[in-house]
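Q: Structures follow.
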Structure 1
């Protein structure tokens, strides 16, 4: 591929079949979505397509805003395919993810929240790790950089690397010891962990997770074969934890891992999921 910043716009020809479909479920937050797309525009060395599905109600779609449209034009000028969808009515997070997955056709699918910026090189690093580990998913847990000065070594005691970056299946439930890994992804814990490990530029380390939120690259067939988000119609529209339920099903059969360094920065915007009374993992997996 030709570098975007060398003066050549086209990174790939329109006929290229992408390795990754980047799936972005969106609701409101057009400014954050523009930043998310700008992070994708800075990715190189891996071919990908972008699909944005917007559920903003009662006003223009998020992708109609000028900053978002500008980033869409940048991606298209690079030769990336960008597909913009309007998916209404809203029937919950799981249904929205299920819809996006139905549009995917690439071997790998990245579920990326619309308030996450990826540093350059992140997508290629995740993709290489997924192909090498032959597991179900590799996730870049989002980091809140406002917490860089907040060191929490007590929350990183459960950090355990996968030896040789070889990932094995695991069963995670709230009553298992592995569930206690969840504080690893608080604040800026992974940024501190990566600094302590001294991972060389371009390198990575895979580690054991309870789950990963916000930025997860799946082997598409592994996700589909374990059901994806087909449980959406068993949930009320207001729910959370649908990503956890899907990841736990993938992990039991194919394994899953987090990656260091993460490279995913949380924009720390207010959540759009205000009602979390229904935990999808509890309903679907019986815990």
Structure 2
């Protein structure tokens, strides 16, 4: 395509990142696909992608990845899709400081550090696109998702501030808020729950039993779940449109809770969220 862009995507091993990388490549964009694990990087390379290894929880990995990418692209980057993230389940009172910190290292601090390394390049070019993959849980809170909620609330606050500070630079910033999407998110979340939460010694152990069942369920766990292609459609608009939107809702729950948060008293919204 004539307006082909060089875009770096984080978290391309599966799900939204993987699907979006394929679709953008098919549309003629030059995709730099990154992943945390070397075997995923190798697999993506075998599928025809330009790849880099990038672990958002590791500053040295971020700096090395950016250095390698800029050599590949001769110092140019048109867009960044901050997609890499994970969700640590568990009641807030069962989250240790270290567990919460690790959630933020990837979802917030690593994303922030990577973005800051690329902003000066985009500013020199006089143009760029920064796209954040947030969540419906970036603006409404749901039980037993406190670590993920907090990281996405923080990410949206940072992104909103950055958007204002980049006004007039030619760098556009968009936030995508998907809601339930088919991916490995629940499988990865269950592994982290088993690793970092001790249900047997928790006040919430009875509720955890139901949560574990949901996390292990194959296929859609909730109604209105969409495939990752639905997110890719929004990324396409944020990347290619002359006037990208500030926020993109994707699934029905995101539209619904975005509307309800505007019109309902907080106590009513709390009652509804407790039933979800």
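Q: Computing relative contact order in percent (Cα under 8 Å, 6 or more apart) gives 23 for which of 1, 2?
A: Structure 1 accounts for this read-out.
Q: With distance in nm of label points 7 Å out along Cα→Cβ at positions 113 and 145 computed per structure, which member of 1, 2 shows the largest figure?
A: Structure 2 gives the largest value of distance in nm of label points 7 Å out along Cα→Cβ at positions 113 and 145 among 1, 2.
Q: For which of the structures 1, 2 does the calculation of distance in nm of label points 7 Å out along Cα→Cβ at positions 177 and 193 return 1.7?
A: Attributed to the structure labelled 1.
Q: Could you tell me which structure in 1, 2 was used to calculate helix-only ellipticity at 222 nm (-39500 (n - 2.57) for each DSSP H run of 4 or more, over all residues; to 500) as -8500?
A: 1
Q: Something else: Upon calculation of mean count of other Cβ atoms within 10 Å over residues 41-48 from the atomic coordinates, which of the structures 1, 2 produces 19.5?
A: That value comes from structure 1.
Q: Can you say which of 1, 2 returns 55, 43, 32 when Cα extents along the principal axes in Å is computed?
A: Matching structure: 2.
Q: A further question follows. Out of 1, 2, which structure matches 1.7 when distance in nm of label points 7 Å out along Cα→Cβ at positions 185 and 257 is calculated?
A: 1
A short reminder: the numbers here are calculations on the coordinates, not readings from a lab. Note that the coordinates shown come from a computational prediction; the quantities given were computed from them, not determined experimentally. Cβ atoms are built from the backbone, for glycine too; each structure is taken alone.
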